[in-house]
Structure 1
Amino acid sequence: MTATTDGSAGAVEPRAASASDTTGSTTSAAPAASDVRDAAARATRASVEYLLAGQDAEGWWKGDLETNVTMDAEDLLLRQFLGILDPATTAAAALFIRGEQREDGTWATFYGGPGDLSATIEAYVALRLAGDAPDAAHMARASAWIRARGGIAASRVFTRIWLALFGWWKWDDLPELPPELIFLPKWFPLNIYDFGCWARQTIVPLTVVSAHRPVRPAPFALDELHADARTPNPVKPLAPAASWEGFFQRLDKALHAYHRVAPRRLRRAAMDSAARWIIERQENDGCWGGIQPPAVYSVIALHLLGYDLDHPVMRAGIASLDRFAIHREDGARMIEACQSPVWDTCLATIALADAGLAPDHPALVKAADWMLGEEIVRRGDWAVRKPQLAPGGWAFEFHNDTYPDIDDTAEVILALRRVRHPDQTRVDAAIARGARWNLGMQSKNGAWGAFDADNTSAFPNRLPFCDFGEVIDPPSADVTAHVVEMLAWEGKAHHPRTRRGVEWLLAEQEASGAWFGRWGVNYVYGTGSVVPALTAAGLSTGHPAIRRAVAWLESVQNDDGGWGEDLRSYREQRWVGQGASTASQTAWALLALLAAGERDSKATERGVAWLAETQREDGSWDEPYFTGTGFPWDFTINYHLYRQVFPLTALGRYVHGEPGPGGRRGGEG
């Protein structure tokens, strides 16, 4: 991979990518329609066999969830902080981190993306912990790049918090986050429930860390990472007092002053309340919400509050972190930020069913059994805003009873409806609970967010502390589309709440004809989610919104017949719908085209041909590009199963026709 002058590696200008941009693809003339159908049928059969072989004996699927090296670096820093860093773990993590460094010395947060300052700093520090000398060639390149871009002072707050734990940064020069935040009532601005669930789980333990301001002896100095060694902690000038930025900067100054005079009894009560809040949300497997970052900060916070490493809560929490590790054949150790078995299993079930697998096939029944066992029937944080709503639904992870999510619940219901289960009464009851919960989680504007209803406060994102990614959970087109599609399958296409969702989606369509994708990259994902939902809900394929979407997809199709969109589309308009063709994004475009009645169009045939041509001999696809998001742009994901389930779904619908309630198919079989 070659570094470019802007510090990125492998970056390309937005364009219509050729087939040679994707592994295994070859450019060829458009095949005849009959040849495409035959190739699609063969590819579908091969993909079904590949996916069936990957099912766990318990009935679930799970692909690797790849993010970036900050997960691995912070895992090492945590173990250093707790005094449990061992040579084997260090060596395995360092092997992975070194392997992700690019020729210019940087680390990126997604494949082919630009170098990221914070990721590069954290990776550098982790390699220093592993014994890499600062004057080694790869380390010198990294430190020079860091200094040229402002050094540690220019990095994100979370990076500087990790450095402050070892005295490499001053706590006084970090935004203040008081534990008394936990006492703010639910109606008060900036109470903890104004934050998205992922941010909430991280912020509560960090209030404890911020109050304690711990410093462990640093094993080495980091002078080489400061742009100016004489003033390593420069003071940022205040914005005008009348601006929101200025207001929150002055609020932060006031909180710093409060830190010095905070009443001890009040502070102790706040930290005790935070500890109870944290412990109450620890899952049965020892983790918190099934997500690695909240687990890391919760372990640190409880340790600072006096919980020793042998305490059952701490033992379970530390043990849970090991379950995020993937050990590769070369000895490297990669940390997943999260694990996605429920999401992967429902998507795999849909893919196999739409590809023609019999609805009572043992693999589908086994998957349904496992999903039924994962149903969440207790109340979680979502009930703060919806106290009268009965529980029901599914989460993303193996163990996460506190935070079921609306997206998983909708897709699990769509999956269960495709299975002929021997205990249909049990299935119907679970679906009814999930559909009722999803309906009840609708936001006031008629749309749905991922975890909470009406989590739309503008204030959390303005805090100086929150400089990394989205910290609220507003409704999005992709989640809303999945709920609308599910409700249509459940016979609720004309339900008033469904119609409000449809109206919201129509109003959210971009002038281009696309929809923004919050949880997948990006407009291709949004459009691929919304069009099938709208047609399932009763919009005709001739509706102007559907025709605009089709026209947009045709306009951004790559020369090789596939579709791709770079993550930079979240920041730069010129990247919208532009990027090297990928299997998952090509599939999303095809799902929209097929739902729009474009089965016999040239665009569809070329897309299907691209999938068939780029399929590997074992029935899989290669996809190094990141097409999922945690926070758009800031934290991105390569779901390794996306490259399998979505192409199979698209091919299956091309071969067998569009699925529908009661097994209805539109198209040729």
Structure 2
Amino acid sequence: MSDPKEHGDSERGSIHVAKAILKTKIYNKMKKSQRPQDAEKKAPGSCYWTTELDGEVKLRMSKNVENEPPVTVPDLIMNAATKYSHYLAIGSKYKKSWQLLTYIEYYEACRRAAKAFLKVGLERFHGVGIMGFNSMEWVIASIGAIMAGGISVGILCSNSPKACQVIAEASEMDIILVDNDKQLQKVNQIQGYLKHLKAIIQYREDIQEVQPNLYSWKGFLDLADGISDEKLDQIIDSQKPNQCCALVYNQGTTVGTPKAVMLSHDNITWTTAATVQSLGYKCPPDGQEVLVSYLPLSYARVQILDVWVAISVAGTVYFPSSEAGKGNGPPRAPGTGFLTEMLREVQPTTFCGIPWVWDRMLDNLKTKHLDSTAFRRKIDSWAMRVGLSTHRRRLQRQIHQPLCFGMAKRLTFDPARKFLGLNHCQQFLNLGLGLPRATVDFFLSLNIPIFQLYGFTESSGLHTLSSHQAFRLLSCGKALPNCHTKVEKENREGIGKLCMWGRHIFMGYLKDKANTEKKMDNQGWLHTNDLGFLDVDKFLYVMGNSNDIITLSSGEMVNPSPIEERVKTRIPIVRYVMLVGQDAPYLCALLTLKCQINPETGEARSALTSEAVACCRKLRSRSTWLTDVLENRDPLVTEFINQGIQDVNAEAPSEGAKIIKWVILDSDFSVGGGELGPMSKLNRTTVKKIYQEDIQKFYEIST
């Protein structure tokens, strides 16, 4: 990639740099003199939550702790533009060429978008919806909307017109941005119902049909000339850290209407600062982070890491070309689609994946391994044993690595990273729960420790983080600085419901007092439905969700998550496991085998993955297709799965926790098929609906 551009600033840019420097000096002076308790006294919000867009909340400033002074989102980007004006900030790929902006250009582009929003009539605390694939325009529009005093609202590209209508009406949306004509048609279907809508902006592709309130990206930005810098500065200066600036919908696998989570300026800026403190990011002049943004920015966790952390550490974020985001499906699979090609080109220093992506990478590496010579396979197998044993010793505080580790690194680890496009990567993050132990061990054996994160939209996307300094297998790491976790209603194993406290906890659900009060108590604790425990060193382990608990007809309650994980560990040919048995006499299991994924649609294919085929060969089975093993057509595979289920049942704490029947489903789960949410979370409700007939067959004899 090219180095940071050395452009001469425009006259306008120089003026705003001077303003930024002046504001930063004032801010730094205030920071030195301000005490945490003073900040709390000045905040008019007397309650930890609100349900109104123009409401203010009490910040969770810890007593007797050195607190980060609250700042707004415009402060965050202004500070970056002041300190790192000529460093490269963002780049979007258009066909085969890159459009690049330095931090001062980035800042100016956001200001220009903010002025244009004001010109088309954006009102204070009204929504600006953004529905499109990740791009430079997406983040500029989001920051510009906040600068202009509006509320940034990310909308999933896969949302239906009706879902878009609900979101737009709730947030009193004045402006909607779409990236192409397909998304525009959704808005056209509902705009007659949107009483606040004043403008639609299509920021990619040529507009196919002229509409009175429709603007191209260039035409929209040209409106900025009608608004003065002074007017925009007044609006920016009037914003408070404890006010709302973004709405994020906890969408994906939720039942019913998605809730609108209100995030304050402080939620975003404080969580960003805490994340930077917890993870080992580089910052100029010592180095510059390089990131690839491809996961949906409408998710809080993705936005914190891809946008706000990047700004905080003056990193460079690259966005894929528009062709990569066509359609409603997920990003294409690594190895055959845009992602691996982009990783190899950009060379990121930190990479964020989800289970779906790690699975694709694992299978690509195993395919490469199986296609290599017998001698090469022996070398790789030896190196991976060295890698896994070395990391396990490190986890036991044995820091001395063997002399052969360096050779294993040169022969196997470095080539594997280069193959994936991750040879410059220093941090590997998993943004979705559910990585099996086998997957974690596989990457660990290649000297790729995957750091698990944990959090909710209601906690600004993050609560605990794993890192080089805080890493344990199967743990989600430790809480952000000055944040707290408690476990309520513990059972005999010490597992209970998880609660969180900290400045990352959301303001409340928009116009939903009942659910806000249910989620948050008077002391500011966020009550989750997740189950887990803390070890003696405060590492968090998540053990499932209380909503997924299965109650058998006998009254026995079973947590399916640990059992499902054991099945995946014992039977490596299995990708997903979902236990059923609510109000039934015994547990049964829906199994999917590891199948290839269509890189264009995100849907599962019928062909087994290389890993699954290799497992079959070890059993002396010749199966290569899913149809080869369905309905007990392959006795070797059937017996292998039966034995694995028996091994899992042998560890069951009770008779009720044993799996009595199982079936292999006729398709692997996928994002495109609807069984998984956009972040790879299992959508149990959808799976039950799709496979209702298979579930009924389990209990036909009993009933």
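Quick note: the coordinates plus some simple rules give every number you see, no bench work behind them. Just so we're clear, the structure is a prediction, and the values are computed from it rather than from any experiment. Cβ atoms are built from the backbone, for glycine too; each structure is taken alone.
Remarks
- Comparison of 1, 2 - label where FRET efficiency 1/(1 + (r/R0)^6) of positions 366 and 486 (r between Cβ atoms, R0 = 41 Å, to 0.05) is highest: 1
- Value -10500, calculated as helix-only ellipticity at 222 nm (-39500 (n - 2.57) for each DSSP H run of 4 or more, over all residues; to 500), assigned to which of 1, 2: 2
- Origin of the derived value 0.40 (FRET efficiency 1/(1 + (r/R0)^6) of positions 182 and 478 (r between Cβ atoms, R0 = 30 Å, to 0.05); candidates 1, 2): 1
- Among candidates 1, 2, the computation of relative contact order in percent (Cα under 8 Å, 6 or more apart) that gave 11 used structure 2.
- Structure (1, 2) behind the derived value 60, 53, 49 of Cα extents along the principal axes in Å, for residues 302-613 alone: 2
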